[in-house]
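As structure tokens, here come the structures.
All of the numbers you see were taken from the coordinates with simple rules; none came from a lab. Bear in mind that the values here come from a model prediction, so they are computed numbers and not experimental data. Cβ atoms are built from the backbone, for glycine too; each structure is taken alone.
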Structure I
Amino acid sequence: MTTAEIASAPASAEWIRVDGLTKRYRDVTALAGVAFSIHPREILGLIGPNGAGKTTLFECMAGVLPQDAGTVFLEGQPLTTRTRTETLFYLPDAIAPWPAQTVGWALDFSVGFFGGRVDLRREITDGLALTALMRTPIGALSKGQRKRALLAIGLLTSQPMLLADEPFEGLDLRQTREVAAVLRAHAHAGRTLFLSIHQIGDAARICDRFVLLSAGRVCGEGTLDELSALARARGTSASTLEEVFLALT
């Protein structure tokens with residue numbers, strides 16, 4: 001399914017299904033039978049504390065790590081190496097590629113190498129406040145500047161789904177709101193975004209649905225209203241995402 005096809009698909013439809021995903025490191029189980037769905041053109045938030053398994057989940061979905069069990073399905077069919085490459089782009093946290101090269105060079109290279117959207121370059125660089133940094137080497141950027149440059153690379157790629165690990169890490173409140181607006185605009189245009197977010201307040205502001213992960217297990221999936229109802233069914237009154245997370249994990 002292309003980005004254009006996703007834009008016309010029902011938002012409630014299941015597009016990708018993760019079923020029973022398990023990853024072990026010797027005696028440690030990082031992911032234990034993780035299962036959830038991803039809908040077209042939604043912003044899905046992966047919420048959990050440090051050590052919950054969020055990065056491991058992203059790496060298994062992206063094919064960076066082999067899972068020990070479980071399957072990722074795309075439109076009902078197991079995700080193959082080819083369909084994985086065509087469907088999703090994984091943007092890790094805390095990386096600094098090509099430190100000696102400028103931001104402008106990195107964006108141009110990424111568009112060419114990954115077959116990205118050159119027509120979106122100006123819109124993305126303006127939205128992420130990168131215009132004044134185009135001649136700055138990647139290695140000379142602050143943490144927040146580097147995060148915005150990496151997000152620009154991810155948003156310029158052509159895959160219909162972007163997995164971004166901690167997209168708001170290192171950003172101040174104003175920058176977080178600006179980046180959130182850019183991400184929301186791309187979701188409206190048909191891009192599906194799966195975001196790993198440590199700060200629950202950031203997740204509540206931008207995400208349509210949530211996957212709650214704790215100790216490698218999914219403790220809940222759905223909209224805030226759906227998760228609140230699940231918490232009430234378990235005997236706990238919870239209305240905010242923070243309260244829901246504490247009630248269900």
Structure II
Amino acid sequence: MLSGATGQLRNLATTGGNPLQRTRCVYFQDVTTACNKRNPGSGCSAVGGYTRYHAILGVPAALPDASAPETCIATHPSDLAVALAALDAQVQVLGPAGARMIPFGELHRLPGDDPSRDTMLEHGELITAIDLPPLPAGARSAYRKVRDRASYAFALVSVAVVLAGDDVRLVLGGVAHKPWRATRAEEVLRGRPLTEDTVRAAMEAELADAQPQPGIDGGNGFKIPLVTRTVVATVRDLIPGGTA
């Protein structure tokens with residue numbers, strides 16, 4: 001929690017508001033540049049531009065050029081959202097059509113054909129509560145954030161892990177337009193010893209479709225080995241004796 005924001009922000013922000021912050025990048029904030037999220041149809045200045053913080057997962061295999069109206073490769077900035085997804089949180093929503101519940105993993109959306117929309121909330125809906133189901137007895141969990149500087153920077157990559165018996169939950173941040181549930185990796189790890197080799201094999205399966213982005217800064221291909229190392233380190237810390 002202390003790494004997520006300054007004290008001033010933590011005193012003002014809410015558990016519902018933090019996951020609803022815009023999925024954005026430096027081009028979204030610079031109104032002199034084209035940005036499909038800010039101005040749909042204008043293009044995506046991030047494609048081929050400064051991509052260090054941008055997505056490698058949930059990106060089309062054949063990425064359209066920068067002028068394509070559906071293109072957005074920004075990553076969701078929230079630390080809290082990654083942890084809530086790993087905890088299988090439930091989002092209580094109230095709107096004109098009444099109350100409904102959204103599993104946290106389904107709250108956010110990939111850009112699709114409308115990158116201006118970040119979530120599945122309908123017009124007029126408000127989050128009224130976020131419920132955390134109790135973890136199984138003996139469960140262990142951790143969140144790890146890798147960033148360029150210690151002073152409240154967004155994550156280059158982040159990892160939330162929950163270990164509960166044979167159940168492994170793994171969510172990645174800083175790699176996609178939304179908190180990324182690593183379901184392929186979870187399936188590989190389920191019921192298997194959590195050794196470094198099995199964790200690396202699981203991440204290889206998860207990252208098989210990763211699309212690193214070239215850019216004027218050298219691109220973000222470094223995120224592929226970085227996120228694997230971060231997952232290995234996080235799992236190792238959760239295992240008694242650090243045997244991963």
Structure III
Amino acid sequence: MAIIELRGIRRHYLVGEITIRALRGIDLDVGIGEFVAVMGPSGSGKSTLMNTLGCLDKPTEGSYVLDGLETSRATPDEFADIRNDRIGFVFQGFNLLSRTSALENVELPLFYDRSGSRANPRKRAKAALEEVGLGNRLDHMPNQLSGGQQQRVAIARAMVKDPAFILADEPTGNLDTEMTLEIMSLFQELNDRGKTVVMVTHEPEVASYAKRVIAMRDGSIVSDAPVRESRRAGEDLAAWKKSHALLAGEEGSP
């Protein structure tokens with residue numbers, strides 16, 4: 001069953017007298033429980049596609065059905081509710097409030113829940129942080145956390161409303177190798193539990209941890225294929241730590 005259905009998606013921008021055709025008739029299905037990476041060079045249309053998937057922008061033409069809802073027919077308020085309730089965003093820059101604890105950062109989306117259906121926001125936020133391995137960092141401020149831990153807080157915030165899917169935009173762009181592997185391991189664990197993940201990245205190695213890779217160029221999808229050599233970020237992280245421990249031992253030996 002598809003949770004994302006795009007049909008004939010086109011997005012045109014008028015810049016002066018020039019029409020920029022950012023998306024040129026995109027057809028795409030993403031099923032429940034998939035882990036999809038979207039790649040492409042600058043100007044390929046991947047950012048415009050991400051904005052469309054995230055209901056941050058409406059297409060010029062075409063149909064986008066998200067979790068059974070046709071988004072193009074939504075009013076502005078309905079469009080905002082779809083974006084807030086059904087999509088969990090994870091950004092490269094974390095976007096955490098600097099003077100707010102990890103727990104309060106994760107609670108924040110629940111305060112914008114106009115349906116009133118999500119009771120006990122503190123309990124839900126705590127559970128989300130425990131799920132990403134930060135149950136012992138609830139009261140820490142962002143500047144007391146590593147980059148990887150800040151991204152874990154951002155992932156917990158994305159999950160707290162149990163969205164239809166997680167949309168991650170270059171989620172490891174600000175992280176070193178160790179933290180990148182930690183975050184990709186977490187995404188794989190969430191995906192193993194059934195969470196749908198769509199990730200935009202320019203790094204082939206990061207994309208290799210997904211189950212399916214979509215490549216874009218000039219506003220079109222030029223390839224869409226499963227990842228043939230499945231890799232586990234947790235195993236790669238363990239190997240990385242082992243190799244660096246050995247190197248540290250060699251450097252410290254007389």
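Okay, here's what the table says:
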{"item": "Answer label among I, II, III for the case where Cα extents along the principal axes in Å, calculated from the coordinates, equals 53, 46, 33", "result": "II"}
{"item": "Distance in nm of label points 7 Å out along Cα→Cβ at positions 16 and 32 - highest-scoring structure of I, II, III", "result": "III"}
{"item": "Identity of the structure behind 15.8 (criterion: mean count of other Cβ atoms within 10 Å over residues 128-135, calculated), options I, II, III", "result": "I"}
{"item": "Mean count of other Cβ atoms within 10 Å over residues 72-79 from the coordinates reads 14.5; which among I, II, III", "result": "I"}
